[in-house]
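Asks: The next part holds the structures, each set out as structure tokens.
What follows draws every value from the coordinates through simple rules; no lab data is involved. The shown structure was predicted, so the numbers you read here are calculated from the model rather than taken from an experiment.
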Structure I
């Protein structure tokens, strides 16, 4: 039983590291708009019906905010970003 738990914990660590790596890449390229870009990608995945990718990018968005205090996170801007992505698809 301990082995099962250990493997589960290691899998969660790898997932979190993946979210953090993608968040750092977005922060390097998008700077203060990294949160919106991650949400944009999450919206695209949701519209395609790709549940795992949606979850991934939603977690990346949360990581961008956690990693950088300079990231902007305005709900009115986020609503516009999501509406634009929905309109495009």
Structure II
């Protein structure tokens, strides 16, 4: 998927236990400041859904959250972790 960066979500700040979901940031989109945080529009799991490979929606994601709770990963790894995300992305095309 050209133009996207993928971030694996973790259950805690130690980034040891994967949540089984991925956040996709479209790099052609613009970042903006909201309530003092740098934010991006992101494709990710529902915020209250703790199940791996959760359904996907579009929402705001802060750069701070990405740095604290996530780790950047390859598209190949993202596809293994969160197939539903790529079903969503394929349906957008």
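Asks: Here helix-only ellipticity at 222 nm (-39500 (n - 2.57) for each DSSP H run of 4 or more, over all residues; to 500) has been calculated and equals -7000, so which of I, II was it run on?
Replies: Values: I: -28500; II: -7000.
Checking each candidate, the match is II.
Asks: Right, another one. Given a computed value of 1.21 for Cα Rg over 2.2 N^0.38 Å, which structure among I, II does it belong to?
Replies: Working: I: 1.21; II: 1.00.
So the calculation was done on I.
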